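Just so it is clear, none of the values below were taken in a lab; they were calculated from the coordinates. Small disclaimer: the values here were computed from a predicted structure and weren't measured.
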Structure 1
Amino acid sequence: MASDSKILYIKGDRDVEVTKPDVTLGDLLSMECTDKLMLAKIKTLRIVKFKKSGRQRCVVSVLKIISCIHEKFPGADVQNLGEADIIVTYEDQKTPALAWHIIKTVFVAAVTFFGAAFSIMAFNNDVDVTKLFGQMHELVTGQDAGRFTILEITYSVGITAGILIFFNHFGRKRFTVDPTPMEIQMRLYENDIQTTLIEDAERKGEEIDVGTTGTSGSNRT
């Protein structure tokens, strides 16, 4: 076939989530080819079938994907521009009730607020900030600080401003276009998880690769 000689460019992300048990190449990859008919057929090729219900995941090697394509189009020139291994996560999409979203949001906000407040108060008590401010006030003015001074007020304002500047946003407003420190840490955490999943699958021989016969996902733990 003349279409078999066409160059097929594929690009896959490292982690892909699907909502149906029969996973095709079109679900995992972005593809481009001048032969649109061949491209449409390749997108429908099944690469993974999850047999059990619930949340599951598996790791698919790009070599297995290329092998699957060559079974249908032996002469296709496949150029991979994406990841060498793709983590496929299957989960039935069930929309939780609005009340459950509100409960989770309130719980997370409460834990964050009271946890941060406790940490700040514990630090202040540990270093005795009140006594330190009193000594500084007496050193500069020569008078007893009493209960509250301008130092406590500016210190409280400074902590609030420092938190907002460090986390780079307030509510939905972002101060700069740079990612926030929380977003950076979450991406690093996700990368560590993905690397661990891929390496574990390779060591246990559970990766879907050329030469393997398994096509179903494993239970997620």
Structure 2
Amino acid sequence: MKSILLLHGALGSTSQLKTLKKLLSNQYNVHSFSFEGHGGIPSSHKFSIDLFTQNIVDYLKSHQLDKVSIFGYSMGGYVALNLAKNYPDLVDKIVTLGTKFNWSEESAAKEVKMLNPDKIEAKVPVFANYLEKLHEPNNWKEVLAKTADLMFGLSRGKKFNSEDFKSINHNVLLTVGDKDTMVTQEETLQVSGWLPNSEFKLLKGVEHPIEKLDIEMMEKLIDGYFQ
């Protein structure tokens, strides 16, 4: 049975992928884990794409997995592509959903603005409570702060450039929802054009939050591509 790996996004954890994992388990040996600093996993490091990439390398080694196909949601897709670039032999195919590639200082500032814990507590206490439970016993406010630093880091020279994408020869399917307000169709299409073996798919009616995703639809899409 083919092995696949599911990767969560920023501020998320593996618990968000449970239903998708269950559906895909009928056809695949499915793996998923929380990046360090997320979902209660401790971390004393600054968040970075390279750090989370090393988390995958360590996971694959500890589970004796030589090569996997990867579904990466949001930040998870960026990490998957970084893995493919730096450890090409570990990766088969990749499917991304809602992965942001346009990390200018302006776009980073826009996203970081929404990571203010005081404003979240005041305006969306339900979300604050959700984050607290998702990451306990870790401090969810620290998760936000480290994620903000990661975003600013991407905007200040740590993001992929066109040549980085052109060096990835794996089969990659980039998907984005037509109602996604964080990731644009244009930035996703641009990256799809740089990747040598890429396809692009616009998902109608799909927003950015994975909690609002039609999981059965996504399962069929992933299965169709990984077969």
Structure 3
Amino acid sequence: MYYNNVLIDPERLQRLTDIAQSSLRPLLEGAITYTIPLTLIAFFFGLIIAIFTALARISTSKPLQIIARIYVSAIRGTPLLVQLFILFYGLPTIGVVIDPFPAAVLGFSLNVGAYASEILRAAILSIPKGQWEAAQTIGMGYAQSLRRIILPQAARVSIPPLSNSFIGLVKDTSLASLILVTEMFRRAQEIAATNYEFLLLYVEVAVIYWVICFILSLIQGRIEHRLDRFVKR
């Protein structure tokens, strides 16, 4: 069979089709059972870390500021892959053994926490000082002002960049395959190792990642559109 003067082997084409169909289910299972849960759990804990780190960065306590600065600098200044390797392969040499999935959650959470803390810090600092002063004039303390006035406004400002971080985390979870987490990309590697159709499997994984990120982008757009209604123009 020829297509644009290029020979196409019908048997190979059928083989590729069969492999693509048979591999779709285990790849989706890897995405549902590991990739998506890993993303959600790591982002949840990462946000908690980010909130405390951002508050430490803007606090008046020098020790807290220093600790937060060192943490953010260390995480942002080293590759995510190296961080995962330290947690999973490095810590066992000093007697600290962490299973693959918890190690991935810890690594991604720490990474998200550092980057998201800078987003939240910038969002908090973008709130006019008059908001703080107005809260104080009606008797609110620092913590109450932060919880009821500042953080809700900062959350709206930080939604777009945090959404981008979440989408980026979905793709970064593929690195978990290197510490033996059987997420979608590792499933593709295992299947490709048996049939040697690496290009087909990797393209199939790329398409699934793209579909997930495309759906998340649509959700992000809807959230931003709803939040825009509360912005005074």
Of structures 1, 2, 3, which gives 22.7, 81 when Rg and Dmax of the Cα atoms in Å is computed from the coordinates? 3
To test your reading of the models, identify which of 1, 2, 3 gives -16000 for helix-only ellipticity at 222 nm (-39500 (n - 2.57) for each DSSP H run of 4 or more, over all residues; to 500) when calculated. 1
